[in-house]
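Undergrad: As C-alpha cells, here come the structures.
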Structure P
Amino acid sequence: MSLTAKRLPLLLAGSIVSCLLLLPSAGQAASSKYPKVAVANFPAGTVKKTFKVPLAIKPGQNLNLLQLVKKEQRPAEAGWIVGFIPTLKLADGSTPPVDQIHLHHLVMYLGGTLITAAGEEKTQWMSPKGFGYRYLPNDQFLLNHMIHNLTASPSKVVFEYTLYFVPDKAAAAASIKRVRTAFVDVNPGTYPVFDVLRGSGVNGRFTYPSMSPASLMKRNTVRMDHDASLVATAGHLHPGGLYTDLFVTRGDKTIKLFRSNAYYYGRAQGQSWNVSMGATSPAWRVKVKAGDILSVQATYDSSKASWYESMGIMPVQMTDVPAGGIDPFQAGSPALNQSEVLTHGELKENRDYGGRKINAYADARKLADGPTLTQVQVKDFLYQQGDLSMPGKKGLPPVIKQGSSLRFINQDPPTEIYHTVTPCKAPCDLSSGISYPLANGERIDSGELGFPYAGAIVQQAAAGRDEWSTPKSLAAGTYTYFCRVHPFMRGAYRIK
C-alpha cells in the first residue's frame, strides 16, 4: 500500500508495539542473556508530561473501540513528541496484573498519522536524538483502544501515558527532523492476525507468511512514496513468538534490514506476555528510495502449543526527507548495525504465569458421564454443561456419540462478550495466568464467538457467528477446553 493511503492501523488482538529506541524501565536487570535496556538521550528542553484517560470496562470486555482524546488529556502547546511510556491503572492507582485486565492494544493517531502504539508488553520508546513526531494541539487526536478484561466483573481503569515532549519554544525544537510511522505487518486490514498450529512449520518453527502460501496473495507491504531514512524499529509478537524480520525489496532483490528477537523473562520461556522485544540501536539507519517495498515475516515456536490470533508487526520510524544512513543495495556499503537494545526490563505485573494447583476445577477424566447432548450454551461466563468449576450434575462432561458434533452457542450478549472453545491438554485444571492454560490439545478452535457491536467502525475480534460445532472426526475420549478470552472458564465433553 502507498504511505499516502488513508488507513487507520489498529493492531492488536493483541498487542502492539511502536517503533523505538527505548526508555529505561524498572524490572529485571539485564544479564548476559539479555541485551541492555537503552538509556534515553533527549534533546535539551525536553519536558515530561503525563496524561490520564479514564475508561469504564464492561465484564469480559474485549472490544475494539475508538474515541477522541479530550483537550485536558493531551498537550496544550505545539511541539515534538520524542518519547512515550504507556501504562494501565485501576481507579485506586494500582496496576492490574495482565492476566486480569490488560492493554490488549492502544493506538494513538494524530492528524491523520499514527504516532505510537502499545500492547500487553507496554513498550516504551524514544525517537533517536534529533527526530520526533510533530504535534499540533488542534490536530484531531484519536485513541483506538482494546482493553481486555479477563474477568467477569466490570471495572474502571485509567489509561495513563507519559510523553517526552519538546515544545516549540525550546531551542532544540528548530532542529528536530519529523518522523512518521511506516506500519509494516504481515497482513492487510485493521486486525492483522494469523494462526500458528501446534506442529506446523519445520522443526518446531513456523514463519508467516512464507510457510503459509495461501496468505502470500494478501500479504501486506508498504511501498515507499518518497526517498527517506529509516531510523528505528522493533517487532511486535504474541506469546509463542520468537522474532520478526524486516525486509526491503528494490526491483528483484530483497535484503533483510533487521531481526527483532523476543526476550522472555521467568520460567515460561516463549509462552507469556512477560517479554521485551529487541529494538534497533542508535547506530542503525537505512537509506530507502521511492518505490522500495518494506515487508515483514514473523517466526513462532510451534512445538508446544497452537497460537491463535497471532501477530507479526514491525512499525518503522521514517523521515519525511532523507537523513543519511546506509543504502543496503549500493555495492561496497558497510553492513547494517544489527545490535539490539531492549524495549524495557521485566514488569512486575507480567509475572503471574499461572499453572498452580488449585481446587477450583475438577479433573474431567475422573468424572462420571454427564447427559447426552447435542449442544451446550455458554452463558454468564460458564459452559452450562460440563463446566469444570460447577458442582454436581452440571459439572459432568456432556456425552456425544463418536461421529457426531457438539454445538456451542454463546448466549452472553454476543456483541459485547466473546467466548472461545479452545482445546487444552487434560486435565487443564491449574490456575490461570499469562502462560496457562495453553492451546496444547487438539488443533481446533472455535474462534471468538460473537458479532461486531452495532455501529462498530473498527474491525472486531469477533468471528461473526455465535456458534461452533466440534469436528465429527474426533476420536473417543474426554476433551478439555478453555476460553482464550476468559481463561478462568474451563470445560469438558466426552465422545463415546
Structure Q
Amino acid sequence: MTMRSFLPGLCFLISLAPVATAQHDAQRNAVQQIALGKDADAAKALAGTRKPNAGKAETLFVEMLSHLRQGRIAAAREKAAAALQAGLPVERLVAGPRDLLSKLGPVSGEEAVALVHGPMVGSVTPTAASFWVRTRQAAEVTIAIGEQRAGGKTSAADDFTAVVRITGLKPSTRYSYRVLVDGRAVAIESASFTTFPGPDNPRPFSVGFGGGAGYIPEWERMWDTITTFKPIAFLMLGDNVYIDQPEHSLTQHYCYYRRQSRSEWRRFTASTAIYSIWDDHDFGTNDCVPGPEIEKPAWKREVWNVFKQNWANPAYGGGEKQPGCWYDFHIADVHFLMLDGRYYRDREGGSMLGPVQKAWLKKTLEASTGTFKVIASPVPFSPKIKPGSKDPWDGFPEERAEIFSWIRDGGIEGVFLLAADRHRTDLRTIPNPGAYTLYEFESSRLTNRHTHPVVKTDGLIWGYNKTCSFGLMKFDTTRDDPQVTFQLLDIDGKRHHSHTLKRSELRAP
C-alpha cells in the first residue's frame, strides 16, 4: 500500500481526535448513529450528559427520527408533537430527511409552510444578486424587486432548493425584495440588501468573516449581533456546520437544516450577502487529507453536491469537471479570492490546493487590478500557529513558499490574508523577504463551544479567545492612501481590538 492510497483513510482515523468530539453535540452524535443503523447507540448519546447539548426540542426530534427509522410511527408522532410544543420550528418537520418524515403523516401547521428555508442573499454585484431558497414541495419561486422579477423552480433532485438571480439593479443601492412561491407572497423578516459599489465609484464598506460555527442554541444570537454592524457581505470560511460524516447524507442534511431553520440565521442571510468555503468538519472529518483524485474517496462528489445545494456562491471550483469550492469576486476595487483547502489536499504530493486551483490562484492574482487583494483560506498561513500539526499551511511549506514567492516575484501589491480554523480571533504578520510583510486576520469561533489558546508567535499582534467572536473589515479605498481597518468583535458586539492597515504598507520596499 502506498502512502497516497492510505491517506484517504486518514480522514476517519483523525476524526476520533478530541477536538472533533469536543464540538459535537449529543443530538448530532445520535443522528450519526441513526445513519449507521445503530439506534441503541443513538439513545445512549441522547441520554448522556455530554456538552454541548442542543436542547430538549432537538432531542425529541432525533428520537422521532429513530422511531421512524424503526417503523414505530405512533411513537414518532408523539415525539414530533412534543418537539413542536418544546419550540421546534414546524419547518424542521418539513425539511427532511423526507424519506423518513414521509412516514409521519400530516403535521399541524405544515400546509402553511411554503418556504422552508431562506432566502439567502449571495453572489451580489453592482447590478445583480442571487437568492437561495428551499420550498416545501416542488414549486415556482419568484423574486420581485419593484417591477423587476426573476424566477426559478425547485425540485426533489436539488433537495427542493433553487437559486434565483435578478439583474438590472443599480450600484450601492438598498433594495427591498419579495419572495413568491407559486405566485403567493411569503412573509420574510429583514428582506432587504445592498448592491455592491462598482470599481469606478468605490465607497467605504464593511465585510465580516469567521468560521467555527458549531450548533449551540444559546449562541445563535451571534447572527443577530453581526447583522447590527451592517456588513455588506459576510464570508463563512469553513467549519460552517460540524458534520464529520461524509459517507452518510442524513447527518449532512441534519446539520444544515437545523441551522437554516433558526430565525436568527434567516434574518442574517436575508439581508447580508453570504459567501462560503468549507473546511474539514463540513467537508470530511477532522484534519482530513483525502488525496488528489476527483472521485476518490467516492464520497467527495456527493459532499460537493450537498454543499452546492445549501449556498449561493458565484461558482464552485471548476464545476462538474473539477469540483471544489474556490472562486473569486469583487466589491468595488477590492478583490476577494476564496480557496478550497480540502478537496485536493495531498500530503504525498505536497499540495493543499491541487494543480488546477493553484494555477487559477496564480493567474487570478497576476491579472488582478484590485486595490486590495484578499486571499481567504480555511486554514492559517501563519507558521507555528498550531504547534506540531501539519493541518494548517505548515503542513505544505513548499506550496506556501511558492505562493509567497509568486506575490514577491510578480510585484503583486495589496495582498493580505484571511483564515479560519483556530477557535479564536487573531491578527498576525508573516515575513516575505524581498517583498512586504503579509498580514493575516484569522477568526473561527463564531458559535463554537470549543476554544483554542492564543499561540504566541513572533508575528502575533493580538489574539482573543474569551468568548465567541468574529472579524470585521472596514475598507475605505477613497482615501489618498487606501486603508482597511481590522476589528475584533465579540458575540455581544463589544470591540476588543482594532488595527488599520494602509495600502502603502503592502508594496515592496
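Here, each number is a calculation from the coordinates, and none is a lab measurement. These numbers come from a predicted model, not from an experiment. Cβ atoms are built from the backbone, for glycine too; each structure is taken alone.
Undergrad: Out of P, Q, which one gives 23.2 for mean count of other Cβ atoms within 10 Å over residues 143-150 as computed from the coordinates? Let's see the in-between values first.
TA: Details: P: 23.2; Q: 14.6.
Structure of origin is P.
Undergrad: Next up: With volume of the Cα convex hull per residue in Å³ derived from the coordinates and found to be 146, which of P, Q does the value describe? Numbers along the way, then the final one.
TA: Values: P: 146; Q: 138.
This figure was derived from P.
Undergrad: Here distance in nm of label points 7 Å out along Cα→Cβ at positions 63 and 455 has been calculated and equals 0.9, so which of P, Q was it run on? Provide the component values of the computation, followed by the final result.
TA: Working: P: 0.9; Q: 4.3.
Label of the originating structure: P.
Undergrad: Compare relative contact order in percent (Cα under 8 Å, 6 or more apart) across structures P, Q and report the one with the greatest value.
TA: Between P, Q, the highest calculated value is found for P.
Undergrad: Quick check on the output: 0 is helix-only ellipticity at 222 nm (-39500 (n - 2.57) for each DSSP H run of 4 or more, over all residues; to 500), derived from one of P, Q. Which one produced it? Write out the running numbers ahead of the final one.
TA: Working: P: 0; Q: -8000.
For helix-only ellipticity at 222 nm (-39500 (n - 2.57) for each DSSP H run of 4 or more, over all residues; to 500), the value 0 is produced by structure P.
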